[in-house]
Structure I
Amino acid sequence: MLTITDLNAELAKLSLLRGRTPQTTAAEREENHALTRLAPYRDGTIFIAKFAGSGVWERHPKGDEIVQIFDGTATLHIVSDGRPEAFTLSAGAFVVIPQGAWHRFESVGGVSLMTATPQPSEFTTVDDPSLPGL
């Protein structure tokens with residue numbers, strides 16, 4: 001089935017969710033019109049979101065996640081090979097997050113992004129997922 005989506009129109013429908021925290025649920029993001037599911041993709045979903053704040057640590061054991069930054073800036077925190085790293089991403093940046101890598105996004109001023117997220121996803125609220133046992 002062919003899916004054609006006007007990303008500019010879909011992004012215009014979203015509101016910036018200020019004060020996002022790791023405790024903010026997907027349902028709350030959707031209720032605040034800050035997140036929407038655009039289409040199914042392989043074993044996952046394509047999402048767009050607008051937020052300021054930080055998200056929960058997550059990882060995707062079944063595949064890589066693709067992220068495109070459309071507007072604003074965000075810091076990608078990622079634990080790769082047991083080492084925490086941080087990268088600043090701004091409009092136009094594109095990143096492929098490796099399968100199974102713990103990661104989260106943080107944005108002070110706000111960011112608009114799209115993800116192709118494989119399912120299932122795993123989440124943790126620990127401060128440092130590089131610690132042994134995760």
Structure II
Amino acid sequence: MISKHISLEEATKSPTAIRNGIKNIPNEEQLNNMKIVAEACFEPLRVWYGKPIKVNSFFRNDELNKLVKGSKTSEHVKGKAIDMDAGSKEENKKIFEWCKANLKFNQLINEYDYSWVHISFDLGHNKNQTLVIV
């Protein structure tokens with residue numbers, strides 16, 4: 001388990017990786033980063049929200065990140081970012097606003113009108129930057 005509510009399988013699973021035969025396995029440093037962001041951001045949110053939140057994307061190795069056209073500087077590659085979906089744009093807006101008001105984070109991104117929420121955490125280097133991708 002990465003944290004109480006996120007399994008390693010959930011944190012590394014990717015249909016794109018499966019289709020392309022990519023082994024999306026974090027190294028020790030990436031795994032440690034994953035545990036830190038899960039404990040600092042996901043778990044407090046999950047406790048407040050009180051019901052499951054889907055992890056759309058967590059860890060992506062370099063090869064997978066290229067295939068999904070992720071940013072070359074993506075925090076997902078370092079194991080420092082989670083894309084989450086609470087089931088609807090309305091629910092995603094709620095979790096976005098709660099994270100913004102209650103958590104320390106590096107970046108919090110409203111992606112495509114709350115289609116999902118991205119949060120990253122960088123121990124000691126958090127900017128609390130909120131962004132919108134349209």
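What follows draws every value from the coordinates through simple rules; no lab data is involved. Predicted, not measured: the structure shown is a model, and the values here were computed from it. Cβ atoms are built from the backbone, for glycine too; each structure is taken alone.
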From the coordinates of one of I, II, semi-axes √(5λ) of the Cα gyration tensor in Å, for residues 62-117 alone came out at 22, 14, 8; that one is structure II
Tell me which structure, out of I, II, gives -2500 once helix-only ellipticity at 222 nm (-39500 (n - 2.57) for each DSSP H run of 4 or more, over all residues; to 500) is calculated. I
State the single structure among I, II that was used to calculate mean count of other Cβ atoms within 10 Å over residues 38-45, giving 19.8. II
As an exercise: relative contact order in percent (Cα under 8 Å, 6 or more apart), calculated from one structure in I, II, equals 22. Which structure is it? II
Starting from the value 5.2: which structure in I, II was mean projected area of the Cα convex hull in nm², for residues 30-109 alone calculated from? II
